Structure P
Amino acid sequence: FFPCFANTLLLCSVIFVNNFAFGPEVDHQLKERFANMKEGGQIVSSKPFAPLNFRINSRNLSDIGTIMRVVELSPLKGSVSWTGKPVSYYLHTIDRTILENYFSSLKNPKLREEQEAARRRQQRENKSNTTTPTKVQENKV
């Protein structure tokens, strides 16, 4: 990676990464840079950087999934790709409250139970409602 882009990533609100063919080393380097993005920053990618069902625990506290929410975007009908198959994209949103809530729940068992129930509800909703991106209007001249 070019060092001159490191600060640019910190200022971005939305980043698109076509990481479909990247190997684990490049993905890891990207995750390290994404960890420093501003709160609410979003990454759209062709492969998820964290599992959709990521669950924080004491063994994965250094994983990027501890500060990012991931949802799969439904493919657009009629979209064009380098394959003949529909291509899914993943929307990652930087949200450090996930990590903050984890540490708060360690101090308060009742809060942990409430957060676990909320997490299960959210997972059920995510399974039934995938996000459909809006089609960009073309300017006709």
Structure Q
Amino acid sequence: VKYLNECPVQPNLPVYLLVVGSMGLVRVLNLLWKQFRRRRMRKNEGIELDQEEEPDIGNGSGFTDAILNLFLLAWFIVGQFWTYSVFMPRFEAELLNPHNYCHKNVYIFTLIHIGFVYVMFLASIIFLIALTMCAACPHILVKPQR
């Protein structure tokens, strides 16, 4: 909120950061609430915490998660467009053109956020590939018995 008006070259960047941060917080709070409810229900019903349970069907939770995830994906794509449309702007206002800058903290934080999302996505893909390879070729991990 501090830098909301500090990027006149692309005024949507601070808004992007504000929305992605608040929606990310909503996502985390939603996950924590579901975990809290699940544990409370298990405790009330006497179910062990490591036992399998039926997924929550019909309560709209999955639909809400899907809508939130789609929104975050679309917002991420739009945020990338806004960020790279003014790639490396001036970080300080000039006397002759005072609206052609973006505060350094706003722009660099946006770049770091986008980079972090890509790193986490690639790490997930690499993990899934490694998991698939381990499942397909278990003889590589397990030594044969003699």
Structure R
Amino acid sequence: MSGFLNWKLKRWIRALITRSFAIVPTIAVAVWFNTSDSSLDVLNEWLNVLQSIQIPFALMPLITLVSKEEVMGVFKIGPRTQIATWIIASVPIIANGYLLMDFFSSEMRGVLSGSVICVAVLVYASFLFYLIIRGMKLPNSSI
């Protein structure tokens, strides 16, 4: 805190404040969802779904950036490593995509909700594909 905000605080106060940003919301959620035993399980399932949706947006930029010489310099990964990395990264992306479809199909029943799920998955997959292709076509001078 002293570096960014120029606050001069004792270390234990700084630690108390920064830890509170993580602990207080966690305790609030635990108390809020403590109405039944299954409510925290449902919350946990939805958090896992959210993480499954977000993981490609962490993996794809990482792989794209470590593949660019302008960013990594001599530490840029080679073509074989790029291929292996994309294959390895595609495994959790595909597995999470399957798990997302399975989760939403078990949560929502009916033709209309199934259609909404299919359209949402198509839009999501198209956007991921667009990001992959765009990352490969970025000009070297733009980074």
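For which of P, Q, R does semi-axes √(5λ) of the Cα gyration tensor in Å, for residues 12-59 alone, calculated from the coordinates, equal 24, 20, 5? Corresponding structure: R. With distance in nm of label points 7 Å out along Cα→Cβ at positions 36 and 92 derived from the coordinates and found to be 3.3, which of P, Q, R does the value describe? Only structure R yields this read-out. When distance in nm of label points 7 Å out along Cα→Cβ at positions 100 and 116 is calculated, the result is 3.2; to which of the structures P, Q, R does this value belong? Label of the originating structure: Q.
A value of -27500 was derived for helix-only ellipticity at 222 nm (-39500 (n - 2.57) for each DSSP H run of 4 or more, over all residues; to 500); which structure in P, Q, R was it taken from? Only structure R yields this read-out. Between structures P, Q, R, the calculation of distance in nm of label points 7 Å out along Cα→Cβ at positions 44 and 68 yields its largest number for R.
Each of P, Q, R could give Rg/Rh (Cα atoms, Kirkwood Rh), but the derived value 1.16 comes from Q.
No lab work stands behind these numbers, since they all come straight from the coordinates. Just so we're clear, the structure is a prediction, and the values are computed from it rather than from any experiment. Cβ atoms are built from the backbone, for glycine too; each structure is taken alone.
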